[in-house]
1. For which of I, II does helix-only ellipticity at 222 nm (-39500 (n - 2.57) for each DSSP H run of 4 or more, over all residues; to 500), calculated from the coordinates, equal -32000?
2. Out of I, II, which one gives 103 for volume of the Cα convex hull per residue in Å³ as computed from the coordinates?
3. Out of I, II, which one gives 25 for relative contact order in percent (Cα under 8 Å, 6 or more apart) as computed from the coordinates?
Structure I
């Protein structure tokens, strides 16, 4: 049973959201949908009849408790963008002019979803949850205000903008995430084996096996030297 919807709007819901979040909200919004409505104690990005649509740019830990509560009585579509290509625009704060535009060396793919799934693996099999991944190109706007991270030389990230949607994939049950694992991966396998097949860092491979184990899709079947060996359940 869907929770009662409070027609009150979120007074601060759009103040701190990025352009990417706003753009995706408009893309996913259908005529007749409501934005920023309250369901229970939570404000929802998009409410469409008995479907709640939440757009989460990053950090699934931030919505863990929200999802746990909403999924008890509601169908939830969780939309998550993954940035394949990101251009970094450096803007001089005094002149408001672009100093440079460069392509980030980091390129993500659908497999990077495991960086987030490890935060909510117990929810992935919930019958009320659907996850839609959106592979995109984006622009990150930085300004030299001296307030940013030392890693960026004091430059602050001012905004994140959508450039293009490349592809979308929908996952309505946990087993569908196994499609992100290569079919020709020899079993049993280690994190290093998986990293080599995915052409990804071993850290991401470790996140992947952790998530899949917690989702009940793979299990530890032994060890090879100091590395765990995994096989599909």
Structure II
């Protein structure tokens, strides 16, 4: 009876942590979409809202980490239960970094808004940000359902982000060579594109955590 009570309590606490993790991912997805919209439309007010909301994501990470560490220390879970607890710690870190990247994008909105030549590039970067948000949504569904196939689909989608980033770099360098006035806004956009690539890498890392959670094996490329 006592053992059953302990197991039930552990499951309840772990479910609460996982629910917080999903809540955190939902907020990161909103941040990425809104930062993309702010960039595309030059909306400085929305960009500021994105930057300010990063505090909520950071606080969720702190809460998740505290609860997960306490759960591991007090309950001393084994095997699959331990993997679940450890995975929440790692995924929360991935999500926090993605929130930081969205915040950084929002900081650069005002810096590139006055350069009309950049408008087509802004639209493509906004599309990339939404694409990464879709990937995050997909991989978190895979996490909740422990769906290896969907996790792999999200992981492989990162290759397209990498290719788009490479193409964006080449395009922006061309703009910079054509006109010195383009150097400053293009530099900001290079940083944004690189951070989106890093966000894609975080999704890839989450997908690999899903693989570890389900199989108990570290993912190998």
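Laboratory data are not the source of any read-out in this text; all were calculated from the coordinates shown. Only a predicted model underlies this, so the values are computations on that prediction, with no experimental measurement involved.
1. Numbers: I: -5000; II: -32000.
Derived from II, not from the others.
2. Details: I: 151; II: 103.
Going through each structure in turn, the value belongs to II.
3. II
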